[in-house]
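**Student:** What follows is a set of structures for review.
Bear in mind that the values in this text are calculations on the coordinates, not laboratory data. What you see is a predicted model, and the numbers here were worked out from it, not measured in a lab. Cβ atoms are built from the backbone, for glycine too; each structure is taken alone.
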Structure P
Amino acid sequence: MYIVAYDFANDKTRVRFAKFLEKHGERIQYSVWKIKNSKRVLENIITEVELKYKKHFTGADSIYIFRMCKGCDEKIKRYGYAEHEESDLICL
């Protein structure tokens, strides 16, 4: 799993980047996304940042990409809605 966190001063850029990330993962906080653990997906995100966003960065803009190993994922403490996020749901 990858965690992508970002902050853009420009609202339009922030919305556009969020819509892009929607294709690859799920939002866990307003500007924080959980992304599928896929080398191809990560390469797509990095390419998009390099080609479309990096050249427009201001001093206030930032993107962080964290790789979470399997062991790290097991150490995450979840509360509220997030507590049930990883549990299996069975509907009969």
Structure Q
Amino acid sequence: MSKITKEQVEHIAHLSRLEVKEEEMEVYTEQLEKIVTLVEKLSSVNTDNVEPTYHVLDLMNVFREDISQTGLDKEKVLKNAYEKEAGQFKVPTIIE
């Protein structure tokens, strides 16, 4: 069982850019120690005959097939444009 120190929690908080108060330090130390203990316990389990799980549900690709289709007619699309220029929508300049 690994022992998590206060200094390790402070280091993790610093790397995470989190402000941890002194009164919270002991709580986080205990919680991180429990997490590390659990991971160590999981690491000792024999997984030789277990296939990797990429998703908890046995899903296949749910996306539609990518089929090329003719797009919209440019003239119809630009018909109601407030302003157009060179076959494109003309919009106000935002960045100078």
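**Student:** One of P, Q was used to compute distance in nm of label points 7 Å out along Cα→Cβ at positions 42 and 58, and the result was 2.3. Which label is that? Spell out each step's value before the answer.
**Tutor:** Values: P: 3.2; Q: 2.3.
Matching structure: Q.
**Student:** Further question: To which of P, Q does the computed value 309 (volume of the Cα convex hull per residue in Å³) belong?
**Tutor:** Values: P: 131; Q: 309.
Label of the originating structure: Q.
**Student:** Among P, Q, considering only relative contact order in percent (Cα under 8 Å, 6 or more apart), which has the greatest calculated value? Please report the intermediate quantities before stating the final value.
**Tutor:** Values: P: 42; Q: 19.
Biggest value here belongs to P.
**Student:** One of P, Q was used to compute mean count of other Cβ atoms within 10 Å over residues 10-17, and the answer was 11.0. Which one was it?
**Tutor:** Numbers: P: 13.8; Q: 11.0.
Comparing all candidates, it corresponds to Q.
**Student:** Which one of P, Q has FRET efficiency 1/(1 + (r/R0)^6) of positions 26 and 66 (r between Cβ atoms, R0 = 30 Å, to 0.05), as calculated from the coordinates, equal to 0.05?
**Tutor:** Numbers: P: 1.00; Q: 0.05.
Label of the source structure: Q.
**Student:** Supply the structure label, taken from P, Q, corresponding to helix-only ellipticity at 222 nm (-39500 (n - 2.57) for each DSSP H run of 4 or more, over all residues; to 500) with the calculated value -12000. Mind dumping the intermediate values first?
**Tutor:** On the way: P: -8500; Q: -12000.
Label of the source structure: Q.
**Student:** Right, next: Which structure, out of P, Q, was mean count of other Cβ atoms within 10 Å over residues 18-25 calculated from, if the result is 14.9? Can you show the working numbers first?
**Tutor:** Numbers: P: 14.9; Q: 10.5.
Only one of P, Q returns 14.9 for mean count of other Cβ atoms within 10 Å over residues 18-25, namely P.
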